[in-house]
Each structure stands twice: as structure tokens, then as C-alpha cells.
Structure 1
Amino acid sequence: MTVPRIFIDCELQDAGLLELPREAAHHLSTVLRRKPGDRLTLFNGNGYEYNASIESLEKRHVNVRLDGRANSCHHRESPLHIHVGLALTKGQKMDLAIQKLVELGVNRITPLVGSRSVVKLDQKREASRLAHWHGVIISACEQSGRCIIPEISDVCSIDEWPGLCMEDMRLILDPRASVSMRELTDFHSVALAVGPEGGFSNDEVMSLVGQGVQSVRLGNRILRAETAPLAAVSVLQTLHGDFC
């Protein structure tokens, strides 16, 4: 039986008894149907995970006992820091892209709004979406074995995005660019902007290039908005990160 990994937003000790938050308790008891004595792994985003076992279990109350060992997970993080500026997309495409980017090792995601963005968020919907995307990130970390939670930043415009980037290299995907990703060298952190359905407008590309962002291409084919960020991050991890 697979040992479940559960994110807990609280301090974790090396040993002792802990009552799980209601959502985690419900997931273990009702969704996974675990029983007293079953093993699980807890993490809280500090880079470590903690082995535990279920001490007692009810529908809304689950107590677990930590076994006294904190195991470092830092080796699961890529040496390449990746920040993706991800244009808003329709339906489940945004969720899927965020989930897979976390699995691929991205450290930060900033949702972007541009002139061709179909999705528009008011302040209330933005707060709701950010909370939802944070949940998607947590689930992806639980599945992929990561113990450091990637950041989801506030939604911003494409023109504002370069000013939020502190990485060594800032890139924008553009199929018309003369430089390929294979030609990029000498960086340990990278920020990458990926456009919506229909891509970035010419004015947006020129605005970012004028702010020092390098336009790059992936290849000779046009990729969908949900495919491009995953392909680009995979290339970056292969050339400069921890793939292969």
C-alpha cells in the first residue's frame, strides 16, 4: 500500500502526538479510508518530511504519532531556480499547467494578464482563484515528493512582470525569435513568460524586450498555451537543471 504524503500548515516536531487539521483528517479517513496503525508522511514546506503513523481515527478527528525522524528533501529540488509568468487560460488548462509545472520543479508561478487573455478576473475572483491554485500546488507537492512549496504570486499584467523578476535570466517565449533555448548559457535562475491562447501581441513582446527580456523560441512548431510552458521548463531542466 502506498504511504500517503500529507501537507500540514503547522510546525512539526520530530516526535510526539499531533491532531491533524480537519481537511487532512477527512482526506485520510473518508477518501483514503486509512486505519489506525497505517503509515503516512507529513510535511509543512520547510524542506523536511516526517514519518508518522495513525494513532486514532474518527470521521473528523485523526491523531498521528511522529516517529522522531525528520528527513531532508532538499535533494528533490532542482539547482535551477525557475519562475514562470503564466498567462491566464480557460477552464481546467490553468490548473493542469500549474500542477505539471510544480511536478517539473518550478519554484514560482505568476499568473499574467495580457491584451489577448480571454480570462479576466475581478478582485474577488482573483482571491478565490489564487487560493484554489495554492491548493493545486499543495496537491502536486504531495504527489511529486516535493517538500518546499512553490510560490503563487498575485496576478499582474505582462508589462509589469519584468519588474517583479529577480532571476539571472528573463525570457519570453516567441516562435518568431532568432535565439533558441539551446543557445542560452551562464545562469542559475531564470524567469520565463508564456503567453495565452493566441500568444503575446507584437507590442507586448517589444515592451518586454525593451525591459531587457530575451525572446527565445522552442522549435519550429506552434504549441498550445497549456503545452508551451511544460515543454519549455522540461528543456530548461534538461539543459541547466536536474533532468538527465
Structure 2
Amino acid sequence: MEWIDLPVVQVFIYALITALATGLGALPFFFIDNISDSFLGKSNAVAAGLMLAASYSLIFEGYNESEWMTLAGMLAGVFLVVIANKWLEGRSTPGLEDVVGGKRKQMLIFLGIMTVHSFAEGVSVGVSFASTMEFGVFIAIAIAIHNIPEGLAISLVMVPNGTSPLKAAGWSIFSSLPQPLMAVPAFLFVETFREYLPFGLGFAAGAMIWMVFADLVPDALEKCSPHTIGLWVTLAILAMSAFQTLLG
């Protein structure tokens, strides 16, 4: 048997593909030259809607396993992101703009939240492959497609604030790298990881919900009217929900 045919290698490859798919979300920005204040506000609103829809899905999935562990994870996620925000506010970050390519410290928190979210998805891939290889491939493909609008959400925040589309694509992929890193141990030690998956799902959801209402929506309201922001947030939630329904 060739090494590439080993089940653990197959799990890693499929999970890596899911991570790379996240970078596709930045593609539209390679064809957009001028970004107005109105576009910036609507971008934040769409990103907020996508994240709210994703958070609902994470909570729903976690509840199917353990309601209390999901709620505990949400509380921990909110607590950690608030502490991280306070910590960043009290410190200068020389060179942060060069590293991230943007202008705001909140981008670092945003990327951190999306990266934490990917840990749970990586565990989901590994656990699915532990069931059957065919089911694992199906889940990996579904998550890869699901990652594209998540990459779009990241790019919608980063590019209008000064990040190049190429860097946004790179950071989008970076945010999903925990997927291949977590898929392999979850595949090898499925029962252990399955037990704590609801906590991880809740953790990511809690942090994402905080980010929406503490940063994305307030920033959006500085650029557009509440009616406009409400419309774009709602449309984004509807689009993401329909997308997830199509994926089954």
C-alpha cells in the first residue's frame, strides 16, 4: 500500500482541501477597485449576517450532542474574546498593520475567532471519517463548500480596511488550518474528541456572536443607515441559511 493510500493520510489531505477552499472567498475582491464608505458598511453587515447564521448552526449542532456543554462553551468563548479585546486595547502593536495588512487591532481578534471556529470543524471532519470513509469524504466536501462564504466574510472585513485581496486569501486559509491539524487526532481518538465537540462548537459560536455585535454592526452603522444595515444582515443570514440547507 502506498503511503498516500493510508487512511490517516487521506483524512489529512481532505481536511487540507477544506482549508484551502476558504481562500476562494477572497476572489471577488481581485476584481473590485474602488471601495466606498457605503460598500464598507454593507460589507460589515454581510459579514455579520454570515457569522450569525454560522453561529446558529454551530449552536444547533452542539445542542444535538449536549446542551449544557454547548452553553458552557459559549460562555467561555465570550469571556475569552472580551479578555483578549481588553488586553489588545491596552497595548501598542507596532508592525500589526504590516503583518495583517489592515488598520485595526480588531482584525486580529476577528481572525482569532474564525481560527478557533475551525478547530471544531476539523474535529467534525475527523469524527466523520472515523464513521466511514465515504461519509468522511461527504462531510469534507460539504465543509469545503461551506468554507467559501466564511472566507468571504473574512475578506469582507479585511479588504475594505486596507488588506490586499491576496493577503486576505492567505489569512482566510490560515484561519482554517486547524481543520487538517485537528482532523487527524480526531480520527485516531474519535471517542475522546467527540465528547468535547459541543464545547468547541459553543465556544466558537459565543465568540462569533460577540464579534458581530461589539464590532461589525457598530462599524457598519457608522457608514450606513440602520435600515440598510438591517436589510443586508438579514439577506446575508437568509443566503447562508439557504446555502447550508442545500448542503444538507
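What follows is calculated from the coordinates using simple rules that are stated; it is not laboratory data. Small disclaimer: the values here were computed from a predicted structure and weren't measured. Cβ atoms are built from the backbone, for glycine too; each structure is taken alone.
Summary of values
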{"item": "Test item: relative contact order in percent (Cα under 8 Å, 6 or more apart) calculated as 20, pick one of 1, 2", "result": "1"}
{"item": "Given 12.5 for Kirkwood radius over Cα pairs in Å, for residues 135-190 alone, calculated: source structure among 1, 2", "result": "2"}
{"item": "Label whose coordinates, when FRET efficiency 1/(1 + (r/R0)^6) of positions 127 and 223 (r between Cβ atoms, R0 = 41 Å, to 0.05) is calculated, return 0.85 (choices 1, 2)", "result": "1"}
{"item": "Test item: helix-only ellipticity at 222 nm (-39500 (n - 2.57) for each DSSP H run of 4 or more, over all residues; to 500) calculated as -8000, pick one of 1, 2", "result": "1"}
{"item": "Cα extents along the principal axes in Å, for residues 79-158 alone from the coordinates reads 49, 25, 17; which among 1, 2", "result": "2"}
{"item": "Answer label among 1, 2 for the case where distance in nm of label points 7 Å out along Cα→Cβ at positions 87 and 167, calculated from the coordinates, equals 1.7", "result": "1"}
{"item": "Read-out log10 I(q)/I(0) by the Debye sum over Cα atoms at q = 0.15, 0.17 Å⁻¹, computed value -1.04, -1.30, structure in 1, 2", "result": "2"}
{"item": "Per mean count of other Cβ atoms within 10 Å over residues 39-46, the highest-valued of structures 1, 2", "result": "2"}
{"item": "For mean count of other Cβ atoms within 10 Å over residues 71-78 computed as 13.0, the structure of 1, 2 it came from", "result": "1"}
